[in-house]
Structure P
Amino acid sequence: MKFYTKSYLSDLSESRRKGTKTFSSVLNENKNRTHFDIFLSHSFKDKKYITGLYLELTSKGYSVYVDWIIDPHFQRNNVTKDTVNKIRLRMKQSKSLIYATSENASNSKWMPWELGFMDGDKGRCGILPITDYENDTFKGQEFLSVYPLVTKGSNIYSDSDLNIQLNIFSSKEMKSWMNF
């Protein structure tokens, strides 16, 4: 199983500034959506990795919700009931949640709340570790172990879908898991 690495996602994030599949064109495609395939739960401290992950997921045909991309008017320093209601609405408008975890995730107050809400509402939640090396082992916070892992696709001959590692013996492509 291969994980997404910090360097891979950083490179994707950098490529947006150099004109490869412009970030603004991807953003314009998703800005006015009211339904999403993926709600991307993450730590804002991982912004450069999340930008790359957003580009990766959208290039695979997924519509992705990231709060500071789709709803840039949110004020992180002034969370209100309206903010909470809007995040809750965006989760209800999403088919699944990907929990992009890194060293910064354990300090996030929002990520566990988003995971719990989405698990109770839809039950389609996957953990996507952001690691130093593709073949790293992942051992996150213990409650994350009850969810399937999201990894890079395994088909080396094509730009294959993401994999959902359901357990040690079984995986499937993400689109199948999401019931596309």
Structure Q
Amino acid sequence: MFRFLKSIKERDPAARSYLQIILLYPGVHAIFWYRIARFFYIIKLKLLAEIIMNLVRFFTGIEIHPGAKIGKCLFIDHGQGVVIGETAIIGDYCLLYHGSTLGGTGKEKCKRHPTLKNNVMVGAGAKVLGNVTIGDNVKIGANAVVTFDVPDNKTVIGTKAKIYEKTKDLEYYI
């Protein structure tokens, strides 16, 4: 727990003390309860895990599915509106800003959410969608929409929406 708090203090210039982080950072509260809910999820008490995380969403505005796999020292800064889907995998020392989404595409019962490797930063409002892999040390800019794999040590910015005729093939992306 101390390593987690220390990693936040090192990455957030607004963090004045460990007590402040423990008492006032909703992302810390969400991760604390996620770890407990994840335990229940693994031992097949899935309903209990989902109830815990539903309460977390109510109190913090952060939605983390207990099926997601989260590594060490994830920092959710500000937190409101963050969504982490059921099959998402997050490596160590990642940073998610408010409004960011690690969301799924499709309705199949398979891996449908992103994988973030280590030391990934997802900017405010950014959406990473589908079974994509985001490499080590990647930075994703605010409000970017990422639906493709990103190699290590890259920066991704912007959105590029296009108009398409409606076809069955496009249902995967909607």
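Where a number appears in this text, it was derived from the coordinates with a stated rule and is not lab data. Fair warning: this is a prediction, and the values are worked out from it, not measured in the lab.
Some observations on this one:
- Origin of the value 13.2, 40, where Rg and Dmax of the Cα atoms in Å, for residues 7-62 alone was derived from one of P, Q: Q
- When relative contact order in percent (Cα under 8 Å, 6 or more apart) is computed for each of P, Q, the largest belongs to: P
- Among P, Q, structure where Cα Rg over 2.2 N^0.38 Å, for residues 47-134 alone as derived comes to 1.09: P
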